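Colleague: These are the structures, in structure tokens.
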Structure P
Amino acid sequence: MSKKQFGNRLLEIIVVLLGISFITFGLTYLAPGDPVRTMYAVTGSIPSEEVLEKTRESMGLNKPFLVQYGNWLSGCLSGDFGISYSMNKPVAEVLLDKIWPTLKLAFVSLLFMAVISIPFGILAALKRNKVIDYVIRGSSFLGISIPNFWIGLVLLYVMAVKLRLLSVVSTGNGLERLLLPAVTLAFAMSAKYTRQVRTAILEELNQDYVIGARARGMGEGIILWRHIFPNALLPLITLLGLSLGSLLGGTAVVEVIFSYQGLGNMAVSAIKAYDYPLIQAYVLWIALIYMLINVVVDMSYSYLDPRIRKRS
């Protein structure tokens with residue numbers, strides 16, 4: 001990716017973020033409920049109307065919409081996303097606390113997915129239309145069809161209730177806390193990626209360079225890992241980027257089931273508490289992470305495929 005292309009992408013990111021910030025702030029502005037009352041309700045106090053009005057005035061909530069949006073946006077540009085209504089803490093601090101657990105969960109899930117899907121996808125492609133291929137494809141179809149929340153509940157029942165190998169609600173910070181949520185997320189992803197790996201490998205097996213390599217007496221293992229597999233990765237990169245963006249945004253259902261304190265669980269709590277500053281910052285985070293991952297994916301294409309780099 002050239003400097004001009006990178007500059008254009010950066011400009012696109014800025015414009016899209018501004019548009020998303022305006023829409024998000026507008027929707028929360030029009031949403032029902034009184035954030036000031038919600039803020040006081042969390043503390044358990046019931047103030048008078050006079051106190052409520054003074055609080056709205058001190059928070060700038062009695063000003064026109066565009067003034068409120070401008071004040072909020074200028075704060076965001078300086079890293080100040082406001083104060084969480086439900087937690088009475090800076091929103092930036094809350095997000096930073098939740099990002100690291102979500103990062104760990106995302107990368108452990110992707111690791112489990114890769115360990116499962118890559119070998120099985122390659123095996124299904126190499127044994128095309130044989131019994132093992134049908135078994136793998138049937139299992140992957142079943143895995144795609146089963147919703148994540150059902151898998152999570154079954155794992156929780158079997159591993160924690162029946163076998164008592166893990167706690168129902170883990171309060172640790174190690175692998176025990178990550179294991180069940182990561183396996184739940186990896187299950188559905190593995191089913192999807194196994195089919196994608198199989199398709200990509202099959203497409204490469206029919207290419208002329210594979211026939212030429214075999215004609216030169218090159219070993220099947222060398223052909224597979226040095227030539228076929230790197231080329232098969234290219235169509236999977238976009239899908240991997242979307243999965244990573246989804247995981248880094250927090251997987252709300254799975255995090256709620258396992259009481260995992262990540263971004264998804266935080267977002268659900270913020271919505272229930274009408275915590276508008278936290279919701280707004282979360283939406284901006286989702287938009288930013290997806291756009292940055294798209295840029296990284298585009299740059300990786302140029303790095304992995306010399307033909308794209310040459311055209312650029």
Structure Q
Amino acid sequence: MENLLKRKLKLGIAACQFGSKVRYNGKGIDLTQYLGRDRGQFIWTPVCPEVMSGMGVPRPSIKLSGGNGFDFWEGRANIKNKEGQNRNEMIKKGALACLETLERAEIDAYIFMEGSPSCGVYRTSLKNQRLGNPPGVFGALLLQKNVFLISSIDLQSPVRWWDWKRRLVAFVWIKEQTVNSKEILKDIWDKVKYVLYELHEEEGTHIRDEVREILKSEEEASPETYEKITLEILNLLRKPAELENIKKHLWENYVDLKKKNGIEVSEIYEPNILRNMTHIAQELLGIEIEVRKINGFFRSSPINYKPER
């Protein structure tokens with residue numbers, strides 16, 4: 001299988017992070033501006049569950065109390081605004097309307113705003129570094145649907161965004177494969193195993209051992225087995241990498257690329273050389289550009305993303 005993804009990825013995003021002034025105080029910010037040219041490589045679907053609820057802009061701020069977003073959908077938690085008015089039914093309709101929109105758009109991932117009682121995933125408050133009751137109402141729906149989730153905060157970091165993008169591209173590429181034979185499983189594993197080790201060595205090694213058991217068998221595995229191992233790979237690809245791991249594997253994988261393909265990129269430094277995150281991102285992007293020219297294979301970013309216009 002060719003390690004190439006040609007179609008444009010579709011990204012849902014919290015509308016207030018896409019420049020729409022839809023927050024309770026009438027504010028919004030376009031964090032996609034930090035992506036530069038990357039912004040044009042995706043199809044965007046901005047949504048806002050609070051606006052779709054009918055609460056309008058501006059509006060009294062809301063708070064999730066009595067439990068988290070999962071509890072809310074089970075009827076054990078409530079959404080009330082600053083004036084003490086119950087907004088459960090409104091926010092339910094708004095969240096469901098947004099989910100339906102994202103499903104019609106067939107999004108590949110969703111970029112959420114952290115700290116929101118509606119959209120938050122790991123925190124539902126921005127006050128005094130409090131976590132609130134995560135996940136939020138809409139965040140809980142997205143988690144239940146197993147949507148690939150990206151925090152909008154990471155759009156401001158060149159390295160974090162690079163990490164999200166390379167994992168999402170691999171994630172979507174694998175989802176679009178029909179994994180029904182040892183040959184296909186081996187091909188997928190050989191392409192993404194280095195990224196999996198980088199994300200979490202213990203989990204990556206566990207998956208490796210499972211793959212080896214399947215491959216050494218004289219018979220084909222069951223469809224359920226292929227589905228299980230594929231899901232394990234996809235779930236690990238959802239997890240962000242640590243910066244130090246990115247730096248370490250960048251050098252190792254660059255040396256491998258240079259040895260096998262003769263590709264050389266200026267200013268690629270060993271992991272012990274201090275430099276900022278922007279410079280590391282430039283190193284990674286520089287390698288990717290050279291690899292894409294020859295449709296080559298770079299272990300840190302194994303699936304080439306060349307969306308057709």
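Bear in mind these aren't lab numbers, they're just calculated from the coordinates by the rules spelled out. Computed from a prediction, not measured in an experiment: that's the story for all the values here. Cβ atoms are built from the backbone, for glycine too; each structure is taken alone.
Colleague: When distance in nm of label points 7 Å out along Cα→Cβ at positions 49 and 145 is calculated, the result is 6.0; to which of the structures P, Q does this value belong? Don't skip to the end; give the middle numbers.
Modeller: Values: P: 6.0; Q: 1.0.
The read-out comes from structure P.
Colleague: Using the calculated result 2.8 for distance in nm of label points 7 Å out along Cα→Cβ at positions 113 and 161, pick out the matching structure from P, Q.
Modeller: Details: P: 2.8; Q: 1.9.
Label of the source structure: P.
Colleague: With relative contact order in percent (Cα under 8 Å, 6 or more apart) derived from the coordinates and found to be 18, which of P, Q does the value describe?
Modeller: Q
Colleague: Given 1.07 as the derived value for Rg/Rh (Cα atoms, Kirkwood Rh), which of the supplied structures P, Q does it correspond to?
Modeller: Source structure for this number: P.
Colleague: Using distance in nm of label points 7 Å out along Cα→Cβ at positions 97 and 297, single out the structure from P, Q with the greatest value.
Modeller: Sorting by distance in nm of label points 7 Å out along Cα→Cβ at positions 97 and 297 in descending order puts Q first.
Colleague: Using helix-only ellipticity at 222 nm (-39500 (n - 2.57) for each DSSP H run of 4 or more, over all residues; to 500) as the calculated read-out, with -14500 as its value, let me know the right label among P, Q.
Modeller: Corresponding structure: Q.
Colleague: P(r) over Cα pairs in 5 Å bins from 0, in percent, for residues 89-184 alone computed as 3, 12, 18, 20, 19, 14, 8, 4, 2, 1, 0: which structure among P, Q?
Modeller: Here the read-out was taken from Q.
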